[in-house]
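These are the structures, in structure tokens.
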Structure I
Amino acid sequence: MFQNSGLSLNQAPPIMVVLRLFLIGSIFGLVASIMLFFWHDSLTDISSSKTLALTHTLTLGLMGSFMLGALFQMMPVLCGVFIKSPENIAIRVTYTLAIGTIFLVTSFLYTNTILTIFAMIFLSLAIFSSVYIISKELFKIKHSSSSKGMLVSILLFALAAMLGILMLSLRAGFEIDINYLNLKALHFNIALFGWIAMLIVSVSFQVIEMFYVAPSYKKIYSNYLPISIFILLLLYSFNQFIPIFSSVINIVIAIYMFHAIYTLINIKRKKRPISDATFWFWIVGMISLSLFGIVYILDISTILSATLFVSFAISILFAMSYKIVPFLVWFHLNAKGYFDAPMMYEVISPKYAKINLYIFIVAIFTLIIATKFILLYYISSTLLLISFIMLYLAIYGAISKYNYTLINGKKFNF
């Protein structure tokens, strides 16, 4: 893995830059699972305080942490971008994002102007500093399809954050002459389809081929998809002034459906015979994205479409974590000269990852059925909790093995 990237230890961010974000993200996954267990009966009201708290625990706490961690790691690998002082930046981003998310979630649950203002401050520091640092470096390079997608996703992340801060300003009591419902829909769709989905798509352009020796995407497709999504979402942002653009979001989702099907075709044509857990996580994710598109466009069920999108995003999150974490431990120890560095399969056992896969698949299946049989939410949320506990323990165990080898391992004498 990454053998063609030319990645060296000097280019790679310190290992804890990534693993710290992954570890905190998995904790937010645990919290979201517990929220789902106790609050599932509130999910029918998408505007309820509990639904908002759960949604932002998932999007900012869980997905935000993992996706920023993945960006810090993937930018040197896929884009050749080197961020100066990544450790200091990552520490600042990690904790301001976590604290800001906690303030935001509590401000939804306990309507309080002070909590809302603190959420605005910490989240602004975390998000806009990340966007500035990452986009500044991405603007300097000659772009590949993946780097274009990353730049688009990070810019749209900034737009979604600005819209979110504007909404929080309204909640804090500031008077702004704007349609709140249109603002809410715009914030929701830009965050999901501009930030989360676009980042996953941009990474898939290279990692599907790299990880699984699968056929590459057609150049004309991968080169123009990010900018097409960007233009369509900007047009959609004018929906408040020109209502005809409201239908643009269905075109965006249809493009993502096509990408999911295209990815499934590519990944099934892989040349590497072994199908590990990460391969099946990608399959689950792309099937979920395809089904999400059908449910959303046909307006079948808001809860079902949200469930399928969450399944898509979290599946890829698991897939990338179980690839990136073992590689990072092996790579950093190997590069430091430890000849007894654990192999990737020793860092996280493939059997362990497969058990997590099976539990996650059952969790998602029961979660989908639970939209009709509400009592199943107790089972699905418990299984999701187990999945995130396993992910947390896998990441924590990887960090422990890394630290143990640093202290007790034997090094080559150069």
Structure II
Amino acid sequence: MSYFKIAYRAGKKGGSIVIEAKNKIEAIEKFYDRNIGVMKKVQKTSKPLSFIFKELDRKFQNPIKKRPANTEKLIAIFDQMAIMLDAGLPLNYVISESIRTQDDKMLKAIFENIVSDIEGGQGFYNAALPYKKQLGFISLSMIQLGEETGSLAESLTKLTTILQNILDNRKKFKKATRYPLFIMVAMGIAFSVVTLFVIPQFKSLFESTKMELPLPTQFLLWLEYALREYGPYILVAAFLMAIGINTMYKKNEKVRFLLDKLLLKIYIIGKATLFAMVSRFVYVFQVLVEAGIPMIEALRIAEKIIDNSYLKQAIAKIPTAIEEGKSLHQGFEDAELFENMVVEMIKAGEMGGGLDKMLVKVSKIYKDRFDYIVDNIATMIEPILIMAIAGFVLVLALGIFLPMWNMVDLAG
């Protein structure tokens, strides 16, 4: 869209107005539709600040944001819709009733728009398509499947199962990492407090002796000086660096790929991420195949739920291999993520006609591994925390007591 400044005269008074239009002719037509005076001059102009402020205000006021919706509340809506559809109630009534008491403004606005479009003659899938970012790719795929097969209630029931499984894994991982993160933050705060407020009390004493200070004491004094003089700058630099890395991660595919690959190499977190995402992928793939979605399409849909770009690239090799004429187990082998046992299980299920059951077992293998890591994460990380605390105490003790012992020796 372009912007045109039109100078006009209304009686004895003159004025100007900026109109948004595709071209000059459309701008003139819009001007005459307003019937505000006689046009004198038309010229193209830049976007006025008033338009920019209006757009920002409109975006701020709009309840529909460009972010995923609350998964827990979305599950509740789909679950209620599945029950009511199974009872034979009409779709527009079902959606309206499911959101009638909904307190999430974004979800309420989205489904109100969907109801309006359905009553205007659109299908459920087409009405929900503009909200792919908010509802998620899996939700739209299951809605489309339900419409095409005439079993929307069953598709929504399976959808709630998938979303609940994903939500449970995320909650479990967050809960397991809460304690170690708290310990690390507490250690960082304690170390900073000791360095800034305890070390300075000994600084003048050590300097008055004019003796050569041991390395631990020199390190503590240097650290105290750095935090006192450059502490705010260090925090600002760290904050800006975090923002920069986050921005590059979102916008640069190479940076995102590299960081996602490095994430998988981090102790405990890497394994937990791998097992969680692979388990989620296999589970969703199994549910979609069982629901009647063609294998390649089911693989493409299940691939979309993988957040890690490195894993996503590896898993994308599976449907590509099938399109090239290979079997499913060969595709799993090409991905180079699954050990021989898993590939052989897929092969046995593929040849024996029991692929659904075998996929359930594979999904359970990775879910059990993920659960084991999450359940024992505190035990696994405890040696690292103990070593960190021991190092903190050792440096502090050596830094303070070594020069004091030297002073005692000198005095003797």
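Table for the structure above
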| item | result |
| --- | --- |
| Comparison of I, II by relative contact order in percent (Cα under 8 Å, 6 or more apart) - largest value held by | I |
| Mean count of other Cβ atoms within 10 Å over residues 117-124 from the coordinates reads 14.5; which among I, II | II |
| Identity of the structure behind 0.60 (criterion: FRET efficiency 1/(1 + (r/R0)^6) of positions 317 and 381 (r between Cβ atoms, R0 = 35 Å, to 0.05), calculated), options I, II | II |
| Answer label among I, II for the case where mean projected area of the Cα convex hull in nm², calculated from the coordinates, equals 19.8 | I |
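None of the figures in this text is laboratory data; all of them are computed from the coordinates on show. Remember, predicted model here, so these are calculated numbers, not experimental data. Cβ atoms are built from the backbone, for glycine too; each structure is taken alone.
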